[in-house]
Structure 1
Amino acid sequence: MHLYYQTYGEGHPLIILHGLFGSLENWHSLSKVFGEFFKVFAVDQRNHGRSPHSEVMNYTVMAEDIRQLMQEQNLSSAHVLGHSMGAKTAMQLAVTCPERVDTLVVVDMAPRAYPPHHTEIFNALYSLNLKSFGTRKDVDEALTGKIPDFSTRQFLLKNLIPDKSGGFRWRINLDAIYRNYDELLKGIETNRKFEKPTLFIKGGNSPYIQDEDLSLIRKIFPLAKIRVVEGVGHWVHAEAPREFSKIVLDFLEENNL
C-alpha cells in the first residue's frame, strides 16, 4: 500500500505515526519542530487521513506499509516515533525489521493487548446521518451529548470532509476500523527483541502504561528508557508539546547516527 505522507526539513529520517482516528495533521506543529533537525516523514496510516482504504487492518500489515514506504523513499533506516495505535505499528516494525529502525520512540502505549475503550466514540459517530448536516458546527452540536469533551470532539471532527452529494462524510474508513477494532486492541506479535535505543514516554495521568507493563517492555525492548510527563494524559505531545519535543530531541541527539 502506498501511504500518504508529508515531509519536513532535512537530515537523518524520522518517521512519525499517529494514533487511532488521527492523521499526520495532528503532528504538523511538532513535525516542523523536529524538521529543524531531521527529515521528518509524517505518515497517514491505512484507513486514516489521505492514505488508501483497506478491509485488512492489523499491526503486521501496518508495519509492512511503513517498510514499503521506506523502500520507496530509499530509506535504509530511520528513527521511528509513534503514538498510541501508531506506537504499536512502530513497535511491530522494530521487532519485525530491526535493521530499518535506528531508534524507537513509543508514546503512551505498551506492547500488550488492551480492553475495548472506544465504544462510545464508535456509537456516537455511527449515530450521525452526515448527509443531513449543513455545517461543521451542526455536527459538533449533534455530538455534544454523546461526547461531552470538547477536545475529543474537535479531534474527531478533523476527519469530517464535505461530500460531493451534499452534507459531509468521514475521511477515515470508519467501517473498516470498526470491523478490525479487535485487531487494533491486540498486542504486538513477536518472539524477538529489539536491542537498540528505545524511549517510552508516558503521560503521568494516563492509564495506558502501568507498572505491571514494565517487565514486558523490558523483555522485548531491553534498552528501553521510560520518561513520565507529569500532569498530562494520553495525548502527551498535544498537552505538553514543549516538554515532549525536548525529551524526544534530547533522546534522538544522544542516539543520532
Structure 2
Amino acid sequence: MNDKQRTVSRKEHSLSRDKLKALEELQALDLQIRELTLQAEKHPQRLKVIESEKASAKGVLDGIRGRLADNERARRQQQELLGVEKDKVRKWESRLSELKTPREYAALARELEIAKKTNTNAEGEINRLAAEYEDLKKQATAAEGVLAEKDTVLSREGTEIKAILDGIQAQMKVLEESRGKATGAVERSLLSKYERIRKQRGGIAVVGVVRGTCKGCQMNIPPQMANTLRTATEIMSCPSCNRFIYNADPIEVPATA
C-alpha cells in the first residue's frame, strides 16, 4: 500500500469512526431517555397503589357507618315496639279487675303474657343492639384513623411524586433537545436503520465486539470480520443480531522489561 492509499484509508477510517461515534452518542441519549421514562412510569403506579389503599380504607369506614345506621334503625324499631307493648300491658292490666267471667279473664291473661314476653325480648334486643353500637363506634373511630393516615400519605407522596415528575420532565426536555441535535449528526440512511434496530433490540443498536464476541447477542462474529473490524473503513453490523458493531478489545500495554 502506497502513501496515497494509506492516507485515503486513514481518512475513510476516521470518517467511519465519526459516523459510529455519532450513533453511540445518539444511543447514549436514548438510553437516558428510556431510563427516565421508566422512572416516570413507576411513580404514577405507586400513586395508584396509595389511592387504592385509601379507597379500601374508605370502603371499610363506609361499611361500618352503614352498620351503625342499620343499628340505630333497628333500635328505634325495637323501642317503638316496646312502647306499644307496654301500653298494651298497662291497658290490659287495668281491665283485669273489670272482667266478670273466668273465661274473659283467662283470655286477657294470655294476651298479657304474650305482651310481657314481647317486651322482655324487645328489651334484650335493645340491650344487644346498644352493646353492638358501642363496638361499632370504636371500629368507626379506628377506621377513621386509618383513612386519615392514608389521606396524609397520599397528600405527602402526591406532592413528592409531582415534584419528581416535574424534575424528570425538565430532564426529558433537555435530553430531547440534545437528541434532536444528535440525530442531525447521523446520516439519514444510518439513522433509519438505527431506529429500526433500536425498536427490535430492546433499545440497544450499537454494541462493542470483545475478543470476537458481539456483546449485544453474545454470538461470535466470523474471524475475518473481527480482523476487518479493527481497521474498518465502513460501518459494520453483527451478522446475528444486525446491531452496529465496533471493536472494543482492551488495548494491550506492552510489558516493560
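Laboratory data are not the source of any read-out in this text; all were calculated from the coordinates shown. Not measured: the values here are computed from a predicted model. Cβ atoms are built from the backbone, for glycine too; each structure is taken alone.
Odds and ends about this structure:
- Each of structures 1, 2 was scored by distance in nm of label points 7 Å out along Cα→Cβ at positions 61 and 221; the highest score is held by 2.
- Which of 1, 2 yields -10500 [helix-only ellipticity at 222 nm (-39500 (n - 2.57) for each DSSP H run of 4 or more, over all residues; to 500), calculated]: 1
- Highest-scoring entry among 1, 2, by mean count of other Cβ atoms within 10 Å over residues 85-92, is 1.
- With distance in nm of label points 7 Å out along Cα→Cβ at positions 45 and 245 computed over the structures 1, 2, the top value is the one for 2, the highest of the group.
- Answer label among 1, 2 for the case where Rg and Dmax of the Cα atoms in Å, calculated from the coordinates, equals 17.9, 53: 1
- Structure with the greatest value (metric relative contact order in percent (Cα under 8 Å, 6 or more apart), set 1, 2): 2
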